[in-house]
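Multiple structures follow.
FYI, it's all coordinate maths here, none of it is from the lab. Being a predicted model, the structure only gives us computed values, none of them experimental. Cβ atoms are built from the backbone, for glycine too; each structure is taken alone.
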Structure I
Amino acid sequence: MGEPLLEGRDANKAGLPLRSRKLDLAAHAAWLYYIAGNTQEEIAAKLNVSRQAAQRLVALAVSEKLIKFRLDHPLSECIVLAESLRDKFGLSLCEVVPSDAGSGDTFNGIGVCAATHLEGYLMAKTPTILALSSGRTLRTMVEQMPSMNQPQHKIVSIIGNMSHYGRAGRHEVVMHLSDRVGSQAYPVTTPVVATSIEERELLQTQRSFITVKTLAEQAKATFVGISEIAWNAPLHQNGFINDDEVAELIELGAVGEIAGWAYDRYGVLLQQGTNNRVASVPLEQQASRLIVGVAGGVKKTEAILAALRGQLITGLITDEAAAQAILTKIVQ
């Protein structure tokens, strides 16, 4: 007979409602069950849902006639890429969304996917701590979230939102998410990069910073943006670092940053440059908790790959173009 494969309906492109996301999850669950041979328990763990939800997703794939004898769902290649990345880097979570070749804008697709995972945590009745950095992709994720009233949760920032001379960043996340879902907000009340080591040390002794740092360390999940280190990259463009500082980071071999912390091509945090003055919550080297990188686009390939190599993230939500580029670099 041959093994059952998947057939989709309309392609799930960026910006479609979260209802379409459920069909994507059903397709992914069916692929894991019928093709990869995963048990329902394994599917539940990989998709971050309950065993009962995994069972329902497989059933939904059948009822929606996604199951046929060839692989023809629009997400089929994305699912293969996600499973390859998951296996190669031992990720707890990995999602790959289609790239929109027409617009070149991957933010909505990644945002919808990330919002689905974030919503799953926020729907819980048990008080939960969630931590986030900032940036355009995470801001898009927040904009995809439905309105809620979940005052039992704590939403914690791991990065400040201003330059050392007071200019605010454009893509703050925690306060906007708090307004949308009614949860308690804990922003970091420091600049991203202090003017000196002494200033950073002083800022990080403040009770507000210690409170936020303690909460962030207890977070059930942390969602972080990933950016490249380059001229006019977000840290530079938003005025968090100046021309001389970005030039120094490039000279030191930095390829990416998470929450202001710069790292090299192996995912090792730099011991020099602006890292001496970063006033964000410290970033775990060899992360032991669920830290989900939310980023895409070919220009971020090096930064995402390095974060994976250094285990700065243990989960990834990205797009097809970035996933393909990462896997190509691995085999070169």
Structure II
Amino acid sequence: MTSTSSIGTMFGAQDTDSFLGLPTCENLSTFDGKIALIGAPCATPYKAVGAYCAGGPKAIRAGLQGYSGNLHHMDFDLGGALFPNGIVTARDCGDLPWDENDPEANREQIRQAVRTVLDRQGVPVLIGGDDSIPIPMLEAYAGRGPITIVQIDAHIDWREEVGGESLGLSSTMRRASEMDHVERIIQVGQRAVGSARPGDYDDALNWGAQFVSAQAIHRDGIEPVLDLVPWGADVVIAFDCDALDPSVMPAVIGRAPGGLTYWQAIELMQGIAGKAKIAGADLVEFMPQRDIDEIGALTAARIVANMIGLIARQSS
């Protein structure tokens, strides 16, 4: 049987740790691109599970390492090369430092990194790492005008707290709802059972969050979601890997059947980019030790590549 490593050899893969062989930027204060890919291994871990997704950024980068010599090849998901006109506008800015026992320092690292990229007129794309990462990421948008959040997730993340922790992964959207600059929350892909109680769901509805479940996506397609996205809005995409079906994304802690397909996720992001501006994105909750034959890593990396390609095609 042919080794999977032969793909990289055949396609001229580079010996690199950066995502798809992108140019690197070790110091964000010197960032000079349009898109900053930032690894965020950990924000606020629950004691019960610890930093269980800390290896996510490294595994996601490795998911497409075999194609790291092909930045200028045809990408049929995007209808052209990853970067239009051959100009590589993304930088891989490496992983942020983190300490499982110092969550506030982790959160500040994320906030400051995102602020720096935004100050330099860039678009941050974070890869993680657990689903508490979007909280400090979203906080960094304060004072920059209203944003719409499109959360793609099996769970709604509206718990007030879990075990006394109010900034963990089950509270992401509740904390977002308390931010003055968050104008709209659209939540896509809910299914099965998570940490939410019926009262949490009621709180989300009362705030004004809009839901399109995984079942509704399978039944009605992505158009009902896109109808909720305002034309010209600044959208931050918060993508949790468990939104995807385990058949293409086994590398999550809470698998549940009936998730989104790869193409539903890609077409959803394409639709958002077609009527609004992607002002930032994250892909989180990738758990390498749960992966099977690196299927999840490949899927996650392809979603990140599509995020980058769509942002690269934005006019500003």
- Query: Given a computed value of 0.92 for Cα Rg over 2.2 N^0.38 Å, which structure among I, II does it belong to?
  - Reply: II
- Query: Here distance in nm of label points 7 Å out along Cα→Cβ at positions 151 and 247 was calculated and came to 5.3; which of the structures I, II was it taken from?
  - Reply: I
- Task: State the single structure among I, II that was used to calculate FRET efficiency 1/(1 + (r/R0)^6) of positions 199 and 279 (r between Cβ atoms, R0 = 35 Å, to 0.05), giving 0.65.
- Result: II
- Query: If you work out distance in nm of label points 7 Å out along Cα→Cβ at positions 39 and 271 for I, II, which one comes out largest?
  - Reply: I
- If relative contact order in percent (Cα under 8 Å, 6 or more apart) is computed to be 17, which of I, II is the source? I
- For helix-only ellipticity at 222 nm (-39500 (n - 2.57) for each DSSP H run of 4 or more, over all residues; to 500), the calculated result is -11500, so let me know which of I, II that is. I
- Query: Who wins on distance in nm of label points 7 Å out along Cα→Cβ at positions 63 and 95 among I, II, i.e. which is largest?
  - Reply: I
